[in-house]
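No value in this document is a laboratory result; all are computed from the given coordinates. Worth saying up front: this structure is predicted, and the values here are computed from it rather than measured. Cβ atoms are built from the backbone, for glycine too; each structure is taken alone.
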Structure I
Amino acid sequence: MEPNRLALLVPSDRRWIFKEQSHVGVVCADIEKTIADYEKLGYTFALRCGTTRRWRPGLGVSEARDIRSAWSLQGPPHIEIAEVAGSGIEPLLWPRRGHDYVDHTGYWVDDLQAASAQLEDLGFPLEMTPAGNDGHPNGFCYHRSPGGIRIELEDGPMRKEMLREQLDRVRNGDTSVIEYRASRVGGDPSEL
């Protein structure tokens with residue numbers, strides 16, 4: 001393993017993959033209900049919606065589908081709520097379980113391509129990324145540990161700025177739904 005890639009696994013190295021946790025991802029079937037539950041605990045959310053496409057190894061690019069998600073203003077780590085339970089193509093990434101559940105932990109990384117390749121080298125296969133970059137991580141990606149735990153890596157430089165703008169909008173009183181564009185082959189994942 002080359003020294004630069006190895007540094008991604010050393011906690012004392014500034015390039016360590018897991019130095020900056022961005023969020024905990026929660027999957028739900030009813031986003032309004034789940035937001036209301038978290039609001040009882042003091043959280044405030046920026047609600048986002050749009051149409052996206054995903055790329056999955058062995059399955060290719062999915063059909064476009066509508067997604068609704070919300071990010072807490074509190075954080076990092078933020079709470080991400082995604083209304084995706086039971087949606088998508090088989091096998092489902094987010095099965096219905098009859099209740100909300102924690103799905104993954106997300107991390108901002110400086111070099112998404114290198115961090116994703118490092119996880120794959122360690123036996124944590126790439127599970128999904130937005131369509132648009134020939135199966136290479138594009139804005140963010142999911143990996144699975146050998147034991148089944150899901151990890152999300154996010155393009156830190158791009159995604160932190162996007163999130164800051166969205167959360168500032170809500171902090172400044174604009175609570176309208178934030179729309180993001182569909183990810184498409186050759187598309188821009190920055191609005192996901």
Structure II
Amino acid sequence: MYEEEKYYSDAFVIRTDFHYDLETVRAEWRELSKRVQWYQDSQTCLQYSANDTDKWTDGCGSIKRWPNLTEQDFHITNPLYHDTIFEEIMNDLDVCRSRIMMLSKNKCYSIHADRTHRFHLALDTHEDALFLFRDRDALTSARLLHIPANGYVYFVNTTKLHSFMNAGGPNRTHMVMCPKNKEVWR
């Protein structure tokens with residue numbers, strides 16, 4: 001299913017075969033989003049760690065906030081998401097540290113590289129919501145990539161230097177997940 005990743009080690013974004021009815025995902029999110037707590041008004045956790053003091057926000061932001069934990073420690077499904085399309089997606093993909101991440105208009109993240117790859121499912125997006133990937137050594141080369149809201153889950157090689165920007169338009173909302181077995185995705 002992800003055979004092409006072996007052949008395209010430079011690949012940044014690969015569409016997987018996992019596909020969900022986007023209107024169902026959005027409808028459930030509209031209802032669930034009324035009951036979540038947010039980290040810095042931009043992230044909320046679908047999964048948490050047994051060590052968490054706040055199951056909504058402790059897995060948000062940089063994992064560096066928790067030096068003794070890894071993404072794999074955030075594997076317990078938040079009870080709000082039991083028996084939802086979100087739990088189905090997390091089970092299908094066998095993921096951990098799942099979050100809903102929003103980025104508002106005219107905002108971007110710092111350039112960084114994550115410890116593990118990510119899966120992204122775009123809930124709401126637009127053509128000016130873009131990943132930026134660049135080489136560490138080649139400051140003049142960069143790639144801008146867009147993940148469409150089409151119901152497909154995308155494998156994103158976030159171990160490469162990258163950022164994300166919302167260069168205009170409405171909020172960009174993605175479900176972002178880490179593979180439990182990171183070795184599979186190298």
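Things to note:
- Test item: Rg/Rh (Cα atoms, Kirkwood Rh), for residues 75-114 alone calculated as 1.09, pick one of I, II: II
- Parent structure of the calculated result -6000, given that helix-only ellipticity at 222 nm (-39500 (n - 2.57) for each DSSP H run of 4 or more, over all residues; to 500) is the read-out and I, II the choices: I
- Which of I, II leads on distance in nm of label points 7 Å out along Cα→Cβ at positions 59 and 91, largest value: II
- Cα Rg over 2.2 N^0.38 Å, for residues 27-106 alone from the coordinates reads 1.15; which among I, II: I
- Parent structure of the calculated result 19.1, given that mean count of other Cβ atoms within 10 Å over residues 19-26 is the read-out and I, II the choices: I
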